[in-house]
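Dropping the structures in below, format is structure tokens.
Any read-out appearing in this document is the output of simple, stated calculations on the displayed coordinates, not a laboratory observation. Treat the numbers as computed from the prediction; the structure is a model and nothing was measured. Cβ atoms are built from the backbone, for glycine too; each structure is taken alone.
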Structure P
């Protein structure tokens, strides 16, 4: 039997992860003097409310000890563990997972993988691995499914305000002011494990621009589409769903995810992303 472990930056709600058969190791969110376990001790909207009030939010990687506890428990009932994590360019979480496997002398049974992804993209890879296990696949089959999904998917994000990227050190104050003056926003995508600006567009056309890239990539192939949104905003989410319905994408499956506390701490409320990947019709 094979267990699939990932971390909380996959942004799957804990109940959803359990239903999927995924095991989640949480990162940590720090608000002022208080530290919370991502998704477990704190709701995403609490982070966004804190940010809107001018509060500082920082994050810490999942602890080695947390991985040791999860691996020890799973190895008592499973033959092996595939542990799939957010990009090592963004966090030391994957390295802490490797250290935990070494500390338990379990490197032959625990395969730790740096996905090069985060958030809804990491969720897609983890779900693909779990589906491979449910289909009877072994560790290599699950790993191949996760890696193939990571290569095939396309995900891009954008932000309604530049304030939180500037607060997090990703933009200078001058870049923030200039972007606001011109009414432009970055489109963010994963490149070499980093979330970087791949282009800049007018704020009002950002969703349409992302959808155009998805259409260009996938054409009329059947796709699964995921909306990731930072905060509960029914109006904005309805607009994004309507834009997807009006696009040329052949959507056969869809999912909505809230971006979690750790991811939200770095991008701020109102950030959203659209992801598509090929699936069988």
Structure Q
């Protein structure tokens, strides 16, 4: 049995899709009704991450677990998951972390939270694998509404490169780590094949959409205002620090781990944009992921 947390999210849902029908899967979902994949080999366990007994019960009989948590203001969620895994006898934990943890200059709230989670798993006595992706290509879905309605992309640091990665590639790497031997004790850096700036991504979206899109660079204060409209201040500040690091070139490096793991090139942003073109198309009312 393989357990997946975050099964309704950007990466987790792809992992469940790939595992279902081949492996018995149990998903921890606080909102099981949002699952996109169900069936006789997909068990849903509606357990809150603060419910220690419920988490241990959900992990009983599980061989390997993918841990995806999303709230840096609730680090106890990671602690409870690791404690439950140890109590239930889980043999392998695969943690979705972030590539920034390997950067000594990155000390924002989100990166420190991921470092702490890795340290907790590393000292748990359970075999571990860390997946450390760069920013997701799917983050640019945040531009979809303005692209549809105005033909405009608004983002900070338009000339700052980022080797963004397709979430589907992250999911493929996660499935390998969960189902194949040899990943224990490994931290996999996962990047896309090339660094692209927001302005360059806008040009690619223009080509895919077949219409000229305009890029407008947000000032730091404009970006901060947009972030504060969506997130608590502590998280908004961490995202601003992360954006500043990107401006300094900290996210431009590529890594060959994904091609080596998957036996094929990492997916490109152009490919991702083509596959998700409907989300940016005029007249579309929903945003894909």
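Odds and ends about this structure:
- When mean count of other Cβ atoms within 10 Å over residues 11-18 is computed for each of P, Q, the largest belongs to: Q
- For 21 (relative contact order in percent (Cα under 8 Å, 6 or more apart), calculated) the corresponding structure among P, Q: P
- When distance in nm of label points 7 Å out along Cα→Cβ at positions 131 and 267 is computed across structures P, Q, the figure 1.2 traces back to Q.
- Once distance in nm of label points 7 Å out along Cα→Cβ at positions 67 and 139 is evaluated on every structure in P, Q, the highest one turns out to be Q.
- In this comparison of P, Q, the computed figure 1.19 for Cα Rg over 2.2 N^0.38 Å, for residues 91-146 alone is attributed to P.
- Structure from which 3.9 was derived, distance in nm of label points 7 Å out along Cα→Cβ at positions 27 and 203, options P, Q: Q
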